[in-house]
1. Looking at structures 1, 2, which one was mean projected area of the Cα convex hull in nm², for residues 12-123 alone calculated from, given that it came out as 12.3?
2. Using distance in nm of label points 7 Å out along Cα→Cβ at positions 52 and 164 for the comparison, can you identify which of 1, 2 gives the largest number?
3. Of the structures labelled 1, 2, which one yields 39, 18, 14 when semi-axes √(5λ) of the Cα gyration tensor in Å is computed from its coordinates?
4. Can you tell which of 1, 2 yields -0.69, -0.98 when log10 I(q)/I(0) by the Debye sum over Cα atoms at q = 0.18, 0.26 Å⁻¹, for residues 28-75 alone is derived from it?
5. If FRET efficiency 1/(1 + (r/R0)^6) of positions 20 and 180 (r between Cβ atoms, R0 = 35 Å, to 0.05) computes to 0.45, which of 1, 2 did it come from?
6. Rank structures 1, 2 by distance in nm of label points 7 Å out along Cα→Cβ at positions 44 and 172 and report only the one at the top, that is, the highest.
7. Given a value of -25000 for helix-only ellipticity at 222 nm (-39500 (n - 2.57) for each DSSP H run of 4 or more, over all residues; to 500), calculated from one of 1, 2, which structure does it belong to?
8. If relative contact order in percent (Cα under 8 Å, 6 or more apart) is computed to be 27, which of 1, 2 is the source?
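Any read-out appearing in this document is the output of simple, stated calculations on the displayed coordinates, not a laboratory observation. Note that the structure is predicted; figures quoted are calculated from it, not measured. Cβ atoms are built from the backbone, for glycine too; each structure is taken alone.
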Structure 1
Amino acid sequence: MEELYAFLKNTLLITQFIAAFVGLLYLRELKNSYWKWFSIYLIVIFLLEFFLTKTTLIHRSYRQSCYIFFILPLEFIFFYWLYAVKSLHNSKIFLLATSTFIMVLMALISVKPKMEVSSLIMNYGSLILILLLILEFIKQIKTDDILNFKENKMFYINLGLIIFYVGSYPYHVFSIELYKNHYEVWSIYYTYFYVSNCIMYVLFTASFIWGKAQS
């Protein structure tokens, strides 16, 4: 299984690179659109993941702290902004989601070990994002966006986030318990975690190729 996990981790990094590279190719075309920040986001995420996993620039003992304090907040807050501010046009939802996320993160850090903080903040951050996904889905149903889904960038991003965050939510919630008492079940969810993560970045790449910036 260790060989499989190593393969999946490398595959994930490759899909992140492809998404970042394609995003970079489209960056000039998107320079007058807020979608340029999606390209920049993917480039930053790939570079962070690469430096954390493939270099010795960041000591192993600090890697989990980098995920907790920087990568996870960056990922969630970016998508809160994309959905709440840019798609739903509701800055209050963004401020509420971001502020509560940060407060929960700070509260967990003060009372929980790092491993538990990482799992719990992933649970809470994913829950908020899932609620935004539902609001976005309702919005698309009520408009003509659903009819032109192939040209809608948010369709590909929505689908990717649903497959990863919704599909792997049970893993984030029960990962510690499953690892201790039901390792085989944990192993299945852990594999899905990486596979769905790869699929998400493939769909992010597709959003540049088939999606239109004005969507």
Structure 2
Amino acid sequence: MNSGSPYVLQLNADYTPMKVLRWERAVELVLAEKAVTVQPFPQRFVRSSRLAVPWPAVIALRRYARTRGRVRFSSRSVIARDHYTCQYCGVRPRLGDGHPDRDQLTTDHVVPRAQARDGVVYLPWSKQWVNVTSWENCCAACRACNNRKADRTPLQANMPLRQYPRVPTQADVLRLALARVGVVPDEWRMYLPEGWDLFADCASDAPGARLLSVS
């Protein structure tokens, strides 16, 4: 068996990108006629004793499906959602090869744990109570800013946020999936939206980035 990528890009029936899945699941969908192979890896096949099918790089669903992308909360995903950028000073730590230096970034609780009540905090920008550790109350921060802010809110520390933390959008879900893949196959590129490149995206300000005062 010639080995292709372990990951496959799944498109909806209208060819908009949905998610990244393992090749085994992609082959199951194709064999069950729930999806079609749009782009195979050249000269690579998935073989069994009875058949050989092209190793899928990109598949598309035969019937349109509503997107319900969700990302499990984690420190790594928060940092990726925030474009590997400190949400206070805007620094983007980089390794020598240009990739993000994750070791220089941390996850900060915007409203600190010390000010939580029974594990929840009040967010003045959304006027909601949320779990202290949640998408809506955590953001990426460099170690220097995290230490400087300490157990204070951004307003108390005079450290305005660049953008409010939020639950990932469908576009974020796809971008986080691409970040987990690491090296994106060439076969995927024409099906990804403009600005999909995670590291190129990190080289410019996130859309709508601006200084925000949060009490």
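1. Details: 1: 8.0; 2: 12.3.
It was calculated from structure 2.
2. On the way: 1: 1.2; 2: 5.7.
Checked 1, 2; max of distance in nm of label points 7 Å out along Cα→Cβ at positions 52 and 164 sits with 2.
3. Details: 1: 28, 21, 18; 2: 39, 18, 14.
Corresponding structure: 2.
4. Details: 1: -0.61, -0.92; 2: -0.69, -0.98.
It traces back to 2.
5. Numbers: 1: 0.45; 2: 1.00.
Source structure: 1.
6. Working: 1: 1.9; 2: 3.1.
Largest calculated value belongs to 2.
7. Working: 1: -25000; 2: -5500.
The read-out comes from structure 1.
8. On the way: 1: 27; 2: 21.
The structure behind it is 1.
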